[in-house]
Structure I
């Protein structure tokens, strides 16, 4: 729900201001999909988006008087809507300057009806994503893989910035549940090599064991130190992670918490967790890149087949075929102080035996491609369908 609150100088004629306001708001909200609160700010901060419509000049003092009460509710971001009439823009600029002086965030929403409609929609999308992330619980099942020396996370920063709590779960607990879990035979009619068909029941047992932990710890997402399963149970977590991501529970490989946080942010904004993959080849002159990994959310691909896990040659990996089109490559750091977001095109799929099983070719700008060789945030990055860089940067 969008709520519109107003501040108005008593020096202006109310009838004239109301006529301007009614016409202005109808232009932005032609379907009437907002709640008009007027000057009653008692429930300000409780909606997906709370807009402060600065209707006239001379309203700056009114806002300053209201601010302490809003700050007491923990509100540190303010959206000032202005029609540009009755000196409303001038007042909004003064208010925004005051907010900045107080170390607070804000934005003046001003422009054409089309721009305001699009901007309000984007802000609502981001605000709703922030609310979806708040109070989420993520499981770290085992520690990050030994080779992920730059891919740890700061639990306090994650809680402070996103409202997400990290829960550490020992790998031994998962192994106990795998020992209890039930498997199931490989699906009929699927073309599978013998190794994969024999490994399929064990891959399902891993999925069922992870479901127990998700329910036990009330997890909204998790990351798994999956390579330990190769020696412990002779199988992989690729199938399980593909299933959980398709079911709306972001799940990352190799205990990579920053990758998981990136997937959670992507899921909160778009409803898709994204494809966790690492760059395999980069052409910095053209911006062409090849990304690959052995698991992929089923709801991101047009079709898929089962294969072995690349490095080990065992278990059940996923070879998925992506639809071509616009994508965004995204990653946050473990302390959430840095992020990378680049828009590009997915231009093809391929399959080579000496790479992880799902392999996609992306076209980025040469500048964005060079980032990976000069200042990357770890190796894993998240590929999200569509162009959503602006939304990601707004949320962060």
Structure II
């Protein structure tokens, strides 16, 4: 394996980083590339990169900050994006060193978990990233989109994206009351998204009942497809009004594309089951501080008991955890343990349990968790009930 020097980069290396991004992702002439490297990089985020002994850039990862609402608490996280290796350095297994240092840095800064959207999951599975977000994918001829005619009381209005930020933010926050592990979008997040989306030919429509906004849809018309970027609705009639609206573009667009939320059941009303779509993995996460996650946990007041949990981590040795948990009166007390575990799993399975994507029973049934004590398993399952996750951030 090639010896590399990994470190946080500064302005002097940003052009090399931009060149590698151009080679792997968006091109320099595209708006996103220009905005990202002029307005975002090193102003809002950090970048870790690897260099060989001659100072040549070999690989990189961008650390984009977000706040997640998870298990009833807002917590700082990092979205790992732009993970890339210069073509002449590929095949040398350099990603491990890059991720190992990056996650150690973030752990030292108090970050307990990170996000990542993989282009190829096989790159990250060996490093114990795990899928925690899924979406229902629709890709069908627009003419086949069967949407009921909306109620007359609902009024749709095409709007200027830049003028309706407060409405979007309020509707998003209200819908997220029923979701978990979602991004808490503040002024910075909304400004970033709306700036980029509007420049990439994004459009928006808001649904009103009287003067009350009940939902919005962000979409793009590519010439071939009517592509829904985000559809937020407080009533199911609003969702169908948006889909009916999309259908009316059949003379302009051939296809309909939508990554709906996990559990979306729109396809139950489609007349052709061929276009029912399918569930697909969307984004991965990784807990990088098991003890920190458990220490922040608040328990249901009815839960009582104690058990020993073992979580193993092949990448971050400091994250290997053999812990005794005592739960009483809504408080979780976490201490080092020195006895055999009642429940055992690796950090990938623990990540899926913590994020609420899968229950302990599901993980155990798949062989991803080992249960030696049923009372312990019941208590752990009570601490981490299954949830409805939502993520729609791309950078």
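No value in this document is a laboratory result; all are computed from the given coordinates. Because the structure is a prediction, the values reported are computed rather than measured. Cβ atoms are built from the backbone, for glycine too; each structure is taken alone.
Taking distance in nm of label points 7 Å out along Cα→Cβ at positions 199 and 327 for each of I, II, which is largest? Intermediate values should be presented prior to the final figure.
Values: I: 2.3; II: 4.8.
Largest value of distance in nm of label points 7 Å out along Cα→Cβ at positions 199 and 327: II.
Looking just at relative contact order in percent (Cα under 8 Å, 6 or more apart), which of the labels I, II belongs to the structure with the highest value?
Working: I: 13; II: 17.
Comparing I, II, the top value of relative contact order in percent (Cα under 8 Å, 6 or more apart) belongs to II.
P(r) over Cα pairs in 10 Å bins from 0, in percent, for residues 63-142 alone computed as 14, 42, 29, 12, 3: which structure among I, II? Working shown, then result.
On the way: I: 15, 36, 32, 10, 5, 1, 0; II: 14, 42, 29, 12, 3.
Structure of origin is II.
With helix-only ellipticity at 222 nm (-39500 (n - 2.57) for each DSSP H run of 4 or more, over all residues; to 500) derived from the coordinates and found to be -11500, which of I, II does the value describe?
Values: I: -11500; II: -7000.
Going label by label, the one that fits is I.
Please state which of the structures I, II yields 2.1 when distance in nm of label points 7 Å out along Cα→Cβ at positions 31 and 111 is computed from it. Intermediate results must be reported in sequence, preceding the final value.
Numbers: I: 2.1; II: 2.8.
The value was obtained from structure I.
To test your reading of the models, identify which of I, II gives 18.1 for mean count of other Cβ atoms within 10 Å over residues 135-142 when calculated.
Considering all the candidates, the number was obtained from II.
Which of the displayed structures (I, II) returns the greatest value of distance in nm of label points 7 Å out along Cα→Cβ at positions 255 and 335 on calculation?
Working: I: 2.1; II: 5.9.
Greatest value across I, II: structure II.
Using the calculated result 68, 34, 26 for Cα extents along the principal axes in Å, for residues 7-150 alone, pick out the matching structure from I, II.
Working: I: 68, 34, 26; II: 64, 40, 32.
Going label by label, the one that fits is I.
Out of I, II, choose the structure whose coordinates give volume of the Cα convex hull per residue in Å³, for residues 263-342 alone equal to 131 when calculated. Don't skip to the answer; put the middle values down first.
Working: I: 131; II: 170.
Clearly, the read-out refers to I.
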